Structure 1
Amino acid sequence: MKRLLAIIPALLCSLITLAQGPKVLVVTAHPDDETGFSVTMFKITHELKGTVDMAVMTDGGGGFADSQLGAMYFGLNLTDSVVARTHLPMIRKQEIINAGKIMGVRNIYFMEQPDDWYTTDITPYISGKNWDIPYVEKRMDRLLAERDYDFIITMLPHAGQHGHHKTSVMMALRAVKRFKGAKKPIIIAGSPMREGTKPTEFSMLEGYPETKIKPEAPKFTLNRAYRFAENDKLSYKIVADWVIAEYKSQGAIQENGIHKTDMEIYHYYDMNDNAGITKVQQLFDNLAKSGFQPVVKK
């Protein structure tokens, strides 16, 4: 009997571990970048009972180009750069906190790097000229060491991306590369896609071999747009719209491709072991089988 009582706590611990869902870190540059992954994040936390954290690189102070309606909503001239850089960082932090609650995000880690201006040039940031790269690296290393993530999600760092986006990807990839723990997280890159269009073709960002995609790995897909409930009234795009609606300071995402996204497509970085492909496929199989399913018409 004593031996049985001694075994029970270990069994309970094992069952709890098995019941836990995946632990995921989403790394982006600005508040609202995660809208491209919002349904995956929602389904991981609400349906797979997993954990999602976010690391956000910039303070969001540069997002005033399309804030005309936001200026009316907040009663601030957010299209003026001085006013925007004073108020937008706090406004956008609150927006991503609100969006995070919808997606079930546990923690948001703000790296507070300057959101200076739009450019596709990665050099001023990755070089440390405009961003405090050692500070970001130290915080990223600590997150990976302490949080035991299974997966890390980044944006797809194609040449046309914002320099901030590409640098945030590099911060994640290099943190994984430096990681010396027993369980290295699997890192993947996501991008939104409308139904009927082709996925973005991407193999590597020139000059940055860490960004290479494993050529033999499949692309992994989450379908936001499939219909369920009576008369096919609902889809998971509703969740994405809930998230987008929190960003009242950022008008364009309500109108552009994020709002119209049907699919979330994920690419497998070459730095991952081949064995991780099966784990990512299992994650997306589980996401496809979880939650609400399409109505089967008789």
Structure 2
Amino acid sequence: MPLQLWVSVAALAVFSGVLGLGYLLVMRGSGVFMFALGPLAMTSAMLGSWLVTVYQLPKLLAFVIGVVAATALSALLEMSIVRPLHQRTGGAELPTVVAIVAVLFALQQLAGTVFGRTPLPGQALVPASSWRLGGLVLDGPLLLLIGVGLVLLVAAGYWLRRTRYGRMLRAVGDNERAAEIIGVPVRRIRLLAFALAGALAGVMGPLFAARTGVSFESGLQWTLAGFLALIVGGIGPYWAPLAGGLIIAALQTLAVYWLGPSWLDYLTFAMAFVFFVFRPQGLFRAKVRV
């Protein structure tokens, strides 16, 4: 595979890895899969592009508005849907997952109605100048995507391990009942997990769209990218989704390069099936403290 293709692998791996980290935060904080992260990333990207193209807002301001919107929508989802369902069903996971999936499709259709059903151009926050490094061609939006994604991963790892709220979120993930008994504010932690996951999606959506563009259908594709990164990497250390994203991105790119784009979906779902059957915990497991 040409060396240049590994640049695309790195970009896709970092994007899906950070979305997978959002899944991981919500899983550790509430025990449910946050399938609406893809549409939240899409909403942030489409809102920012729409504000720039229609209202000529500065790109940075439009980006910030998109991130705030994704964060607020994620927190609102927890307060208005996930929390009441959790209370009424005694913590049953299936009704909550079904409700989140319904929100996924509702957000996609709403974005198509508000922003239009034709793809919008991505809005690069830095000049698209390119540089040659040996046999590689690198550009500003690509480096920004990878750089910001890696910074977010490192910052999340530090926050989980070194801060009070990070340790409380890990405690809730290990044993919610025990955490509640010792005084951990479980409700606040669940809300914080959703808000942080929404913020991660809100940041990465516009950065990834700057290279690929974005449409209202991007939400489902991005949801699958982050979900597969988590499934392959595992619900373990904070960097596990990045490892999963790297494997997924490399195999998908190899499939397209060697076999053609028609094989992409087959390989992706075959890989998901293999991990679900033979390695449902993913490559890296969480260390549970009792």
Structure 3
Amino acid sequence: MIQSMTGYGKSVLQLPNKKISIEIKSLNSKNLDSYVRTPSLYRSKELDIRKLIASKLERGKIDFSLFLEITGEETSTQLNKPVVKKYMKQLHEIVGGNEIELLKMAIKMPDALTTERDEIDEEEWKTIEDEIVVTLNKIQDYRADEGLALEKDFRDRIQNIDALLNQVMAIDSERINAVRERLLKGVSDLKEKVDENRFEQELIYYIEKLDITEEKVRLQNHLEYFTKSLDSQDSNGKKLGFIGQEIGREVNTIGSKANYAPMQKLVVQMKDELEKVKEQLLNVL
């Protein structure tokens, strides 16, 4: 079962004096690339958060945000009274004015407010950590749902390529006859006498060079392997990508050997289907 690397999860945790909002987004990436944004109070827990992310999300560009909103009466920010009074005195000496206006100006000055650094309550953090896990599980569910849509698209396109391959093989004998007739006409147009036996040998050699039987067998095997890999319990986008490359190699070889417009048209359609598969594979975990 494949999973998408695109995902989104959000949770809100209400604690006695604060509200914690957790938001996680993920996009496709070759490796795990995490960006963690937290309030300064929880900055020391960033490494723990990264470990949690790595344990749940194997790959992807992860944007993690933890927002803190104080809902109780407690606050860690206090007015630095001595500094504010000094600012007010200096401002009064410069501009005069009433104390209310001076106070408004003073509290905007540097160091007018002080923030005491709180110690993290480990029991509270354990509750937050559990909620982070819940959010990571949500993003995994999102990825799984996206993966189901991708899987259906892959199966449809692989079936389309297989159907086009069957059409290619259906017109193969017609192609060989057309190539033979074209060569015969070319020789007759030269109005030169040729050794019939030697010409027939050369013709057979040339037509054997255009034979696509091996490519057809290999391509069918790759298509079957791709479909079988979709049924695997693990989501392995890199493996599917490698199989996609092999499919492309065989399709390209058939195209180079075709030498026949109707067959080349079918090959172009196969390439178009495969290109859409490759684009989507970039987003598979």
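Calculating distance in nm of label points 7 Å out along Cα→Cβ at positions 180 and 236 for structures 1, 2, 3 picks out 3 as the one with the greatest value. From 1, 2, 3, which structure was distance in nm of label points 7 Å out along Cα→Cβ at positions 124 and 212 = 6.9 calculated on? Comparing all candidates, it corresponds to 3. Assign the value 0.99, calculated as Rg/Rh (Cα atoms, Kirkwood Rh), to the correct structure from 1, 2, 3. It must be structure 1, since only it matches. In terms of relative contact order in percent (Cα under 8 Å, 6 or more apart), the structure with the greatest value among 1, 2, 3 is 2. Given a value of -12000 for helix-only ellipticity at 222 nm (-39500 (n - 2.57) for each DSSP H run of 4 or more, over all residues; to 500), calculated from one of 1, 2, 3, which structure does it belong to? The structure behind it is 1.
Read-outs throughout are calculated quantities, based only on the coordinates presented, and are distinct from any laboratory measurement. Bear in mind the structure is a predicted one, so any value in this text is a computation, not a measurement. Cβ atoms are built from the backbone, for glycine too; each structure is taken alone.
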